[in-house]
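Take a look at the structures listed below.
Every number here is computed from the coordinates shown, using simple stated rules; none is lab data. Just so it is clear, the model here is predicted, and its values are computed rather than measured. Cβ atoms are built from the backbone, for glycine too; each structure is taken alone.
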Structure P
Amino acid sequence: MAKDNLPVTAAIRVLREHGVVFVAHVYDYEPRGGTAHSAACLGVPEHQVIKTLVMQDDAGKPLVVLMHGDREVSTKALARHLGVKSVQPCPPAVADRHSGYQVGGTSPFGLKRAMPVYMQASIAALPRIFINGGRRGMLVEIDPADLVRVLQPVVLDVATASP
């Protein structure tokens with residue numbers, strides 16, 4: 001996609017402000033297609049496609065979890081790490097309000113509301129990652145070191161295999 005035709009989202013603005021070198025990849029969004037669909041469209045391993053999950057603890061406090069596309073978050077392990085009783089995904093409308101994005105197009109960059117960001121540790125070891133660019137049907141390819149530099153996430157290990 002030509003740089004001039006790139007949709008300027010809050011995420012793209014943040015990446016540019018921080019001097020992050022990125023490549024935008026646009027694909028045909030499919031509701032419920034998830035990371036398997038986007039990985040297939042881009043011809044990349046699903047493990048390198050990173051999900052941005054808006055979750056909440058038992059008190060309703062929102063947080064963001066970054067996870068490999070082919071893995072799930074162990075909410076029990078995450079709750080133990082946070083010192084809370086439970087953690088669960090936010091309902092889509094609530095996630096949209098917290099992030100400022102639509103579910104399926106949520107980026108960890110340029111969030112509407114400041115939230116703590118937690119990242120699966122193994123993401124940092126990948127050579128390149130594909131993460132949402134702030135709208136459905138657009139992933140940005142970046143170096144995971146840039147994600148760590150810009151977001152300064154809490155790095156932890158809460159991955160489980162996908163069913």
Structure Q
Amino acid sequence: MKKLIFILIILPLTLHQCREQPVYPDVPLIDYESFYLYISVNSLEQEVLTGKLNFSFTDGDGNVGFEPWPDSIAAGMPDTQRYNLFLHLHDYQDGEFKEITGEDGGILKYNIPYLDKQPLSGTVSVTIEYPIIRYDTIFYTFYLYDREFNRSNTDTTDVQILSGIELNAD
């Protein structure tokens with residue numbers, strides 16, 4: 001009887017330890033899931049066009065995300081040390097898609113919070129507000145960096161048509 005109880009206790013523990021952890025590369029890998037638009041109301045009670053980007057990611061050594069930097073330190077740091085998620089806007093102009101420059105608001109920079117779990121996988125959702133619709137037909141390319149400054153692959157959203165969307169200007 002004691003042997004049976006011992007086996008019943010040891011067997012589940014052994015099986016639990018045999019479950020393999022997934023193996024991911026140490027360089028982050030992102031996978032686009034969705035990008036959609038909707039109209040929301042901001043804190044000033046104004047309608048704004050809002051985009052929601054969702055993507056999944058993996059990182060084998062689990063070093064995604066930065067801890068927040070004090071503004072006094074962050075001001076002098078390069079963007080790749082302050083931010084770890086970059087979105088590049090592309091707009092349809094003169095019969096082709098053109099990348100919009102950072103000076104024209106075409107590069108969005110975000111900071112994924114500090115994560116530390118090996119291996120790491122998850123989903124990220126990014127909200128983008130468009131208080132003024134400046135472009136007609138857009139898509140984004142995006143990528144992220146881990147704390148060792150390994151750059152992920154670049155992925156691309158679906159094309160979104162903004163023309164014809166009217167916001168209440170009240």
Structure R
Amino acid sequence: MNYLKLGTIIKTHGLNGEVKVFSTSDFASKRYQKGAKVFLEDKENNKLIQMEVLDFFSDGKFDFIRFKDYETIEKITPFLKMDILISKDDNPLPNGLYYHDDLKKCDIYEDNKIIAKVIDIEEYASYKSLRIQYIDTKKIFLLPFIETFIKNIDIENKRIDVKLIEGMKS
């Protein structure tokens with residue numbers, strides 16, 4: 001089964017088992033809705049612990065979550081610093097949206113010729129960019145993830161077709 005990281009538990013918040021989370025999900029309010037099943041990754045013991053979300057709110061910068069059956073600070077403290085994961089198979093995205101992990105390592109094609117590879121995704125306030133590395137020069141470049149440049153995405157074949165303008169080419 002494939003898992004996606006939603007965030008990391010930073011610390012406790014209050015005495016009622018609430019945790020402060022640094023989220024990496026664009027859909028936090030959907031992912032953490034009451035009753036949602038998530039997994040905490042216990043890297044030390046190499047296991048996943050299934051949890052059920054009891055409460056969620058966000059202050060715009062961080063997310064705050066309480067889990068069912070862990071409503072005290074003593075019960076939740078052992079889970080500090082753990083990553084929160086979801087099953088990718090159970091959480092498909094709508095058409096036109098992509099998980100970051102699916103975009104990473106995609107080949108970038110222009111005019112049916114491979115020119116680069118996606119090495120990471122950068123998020124800014126107004127848009128996302130693909131951090132790509134050109135095959136021939138090894139230069140690293142940020143390609144805005146917008147329709148102007150991105151013409152087709154084929155996740156299954158790890159292929160992204162683009163149309164670059166002068167100055168973007170290696």
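Structure data summary
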| read-out | value |
| --- | --- |
| Mean count of other Cβ atoms within 10 Å over residues 35-42 derived as 13.0 - corresponding label from P, Q, R | Q |
| Structure responsible for 0.97, with Rg/Rh (Cα atoms, Kirkwood Rh), for residues 67-130 alone calculated and labels P, Q, R on offer | P |
| Read-out helix-only ellipticity at 222 nm (-39500 (n - 2.57) for each DSSP H run of 4 or more, over all residues; to 500), computed value -7000, structure in P, Q, R | P |
| Value 15.6, calculated as mean projected area of the Cα convex hull in nm², assigned to which of P, Q, R | Q |
